[in-house]
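Before anything else, here is the set of structures, which you'll find just below.
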Structure 1
Amino acid sequence: MKIKNAVALVTGANRGLGKAFAEKLLAGGAKKVYAAARNPSAITIAGVAEIKLDITKPEEVAAAAKACGDVTLLVNNAGIARGSGFLGEKSIANARAEIETNYFGPLAMSRAFAPVLAANGGGAIINVLSVLSWISLPGGGTYCASKSAAWSLTNGLRLELRAQGTQVVALHVGLMDTDMARDIPGEKSNPLDVVRQVLKALEAGKEEVLADETTRQVKKGLSAEPGVYLVAASG
């Protein structure tokens with residue numbers, strides 16, 4: 001699909017990658033961008049339509065789909081990371097919170113907006129995933145599991161929405177220069193560059209974006225023995 005004259009809804013648009021998506025979509029000629037956040041007063045992007053939306057609340061998801069009936073592009077960007085392993089004291093609570101936001105949130109949004117996209121010609125969905133969709137690292141296993149579930153969701157949505165002409169794009173990316181990764185050491189991608197890659201792929205009809213070299217190398221290594229590969233990936 002084309003960005004020019006598209007009507008987009010971006011979740012988690014108040015900062016980081018979500019803000020970059022909203023800005024780039026406007027700059028690329030989108031007719032309208034709905035910038036969604038739990039606290040819309042935190043949105044500081046000129047030219048967007050601000051909406052209050054917590055993707056873990058069914059009533060707010062339904063209200064957004066009703067209010068934004070002209071959407072042709074849904075960007076499922078909102079996500080959380082609790083920095084939790086599987087065996088810690090709060091691991092179950094953290095896992096549930098991450099699954100609710102990172103998996104059930106995009107699922108609820110996609111279900112609510114699939115009829116909207118169909119009515120508007122098919123359109124597209126972009127799901128923000130992670131290089132951690134494919135590996136598990138110490139201290140972040142519950143987040144990795146939620147992103148792995150979201151990857152499976154993305155693949156399933158692609159199959160189910162193909163008949164109505166909806167393009168489903170998976171974005172896999174490692175560290176980005178955002179608040180979420182602020183305290184994590186390592187080389188970080190510029191969110192605006194990541195968005196540029198995604199929108200280019202969207203217009204080219206592609207279904208997957210590997211936004212940095214780490215992600216590309218991890219994808220290539222998925223056929224390795226699990227133990228060997230995890231050591232290499234975490235080193």
Structure 2
Amino acid sequence: MIRIAGLGKTYNSGEHPVHALREVDLNIKPGEFVAVMGPSGSGKSTLMNLLGCLDTPTSGDYILDGVDVTRLGDGDLAAVRNRKIGFVFQNFNLLPRLTALRNVELPMLYCGVPAQERRERALKALSMVGLEDRVHHRPNQLSGGQVQRVAIARAVVNRPVIIMADEPTGNLDSRSGLEVMAIFQDLNRKGATIVLVTHERDIALHAARILHFKDGLLVEEEINPSPALAGLTRENPAEGEKGEVAGR
């Protein structure tokens with residue numbers, strides 16, 4: 001799914017260049033759940049931006065789902081982001097004036113999906129994250145955990161090949177954070193490939209592989225044979241039919 005070789009990113013700031021990422025080699029297979037950890041300035045956010053095609057590397061190669069994205073222009077990168085990658089951010093990034101349903105429909109609007117299909121797929125995605133009774137609520141009418149679940153529905157509705165989550169539990173209380181992790185694990189069981197950046201060890205332990213970064217380097221790959229199980233709650237009935245991701 002992901003293959004990077006010698007990936008590096010240098011920022012020319014002031015007199016001395018800043019090497020945010022240094023010659024990273026990494027492979028992520030389809031269906032993996034990978035967590036990325038490291039202190040502030042370790043390069044984990046830079047890696048996420050590069051993997052998400054939000055930034056371009058200074059050096060190295062990045063192959064995503066068979067496409068060499070390091071040599072694409074801005075327009076092609078935007079198309080890759082919209083069609084192949086689902087994003088979940090710490091700050092949710094929902095449009096405040098739109099309902100949950102309209103927020104989830106947005107990525108499909110940019111792809112030209114017909115209105116009826118947009119609605120059906122958005123409703124299915126919101127049901128998958130346990131929000132079928134909140135589809136007409138705006139973000140300010142929802143709890144933090146519910147808002148993040150809307151963001152997850154938006155991330156998966158366009159049928160991405162990979163989901164990238166940047167500190168998705170960072171603004172949530174412990175209970176809401178576990179509800180969100182339960183949804184990620186459910187998506188992963190159904191075949192979704194997930195890369196999650198976090199500074200919290202207990203959150204990272206929900207993934208099967210943990211990548212540790214320091215000073216722009218990948219310093220350790222930790223295999224987690226028994227990922228923590230977030231569990232499901234009545235407020236988060238994320239369990240669904242096996243082998244199915246929203247919209248498929």
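As an exercise: mean count of other Cβ atoms within 10 Å over residues 4-11, calculated from one structure in 1, 2, equals 22.5. Which structure is it? Intermediate values should be presented prior to the final figure.
Details: 1: 22.5; 2: 17.6.
It was calculated from structure 1.
Out of 1, 2, which one gives -13000 for helix-only ellipticity at 222 nm (-39500 (n - 2.57) for each DSSP H run of 4 or more, over all residues; to 500) as computed from the coordinates? It would help to have the intermediate numbers written out before the result.
Working: 1: -13000; 2: -9500.
Checking each candidate, the match is 1.
Given that mean projected area of the Cα convex hull in nm², for residues 12-51 alone, derived from a single structure, equals 2.3, which label among 1, 2 identifies that structure? Before the final figure, lay out each step's value.
Numbers: 1: 2.3; 2: 3.6.
Answer for the origin of the read-out: 1.
Using mean count of other Cβ atoms within 10 Å over residues 20-27 as the calculated read-out, with 22.5 as its value, let me know the right label among 1, 2. Walk me through the numbers before you get to the answer.
On the way: 1: 22.5; 2: 18.1.
Of the structures listed, the value fits 1.
When you work out relative contact order in percent (Cα under 8 Å, 6 or more apart) for each of the structures 1, 2, which one comes out largest? Kindly include the intermediate steps, with their values, before the conclusion.
Details: 1: 19; 2: 27.
With respect to relative contact order in percent (Cα under 8 Å, 6 or more apart), the highest-scoring structure among 1, 2 is 2.
Comparing 1, 2, where is FRET efficiency 1/(1 + (r/R0)^6) of positions 60 and 116 (r between Cβ atoms, R0 = 30 Å, to 0.05) highest? The partial results should precede the final answer.
Values: 1: 1.00; 2: 0.10.
Largest one: structure 1.
A value of 0.96 was derived for Rg/Rh (Cα atoms, Kirkwood Rh), for residues 76-131 alone; which structure in 1, 2 was it taken from?
Details: 1: 1.13; 2: 0.96.
Answer for the origin of the read-out: 2.
No lab work stands behind these numbers, since they all come straight from the coordinates. Note that the structure is a prediction, hence the values are computed from the model and not measured. Cβ atoms are built from the backbone, for glycine too; each structure is taken alone.
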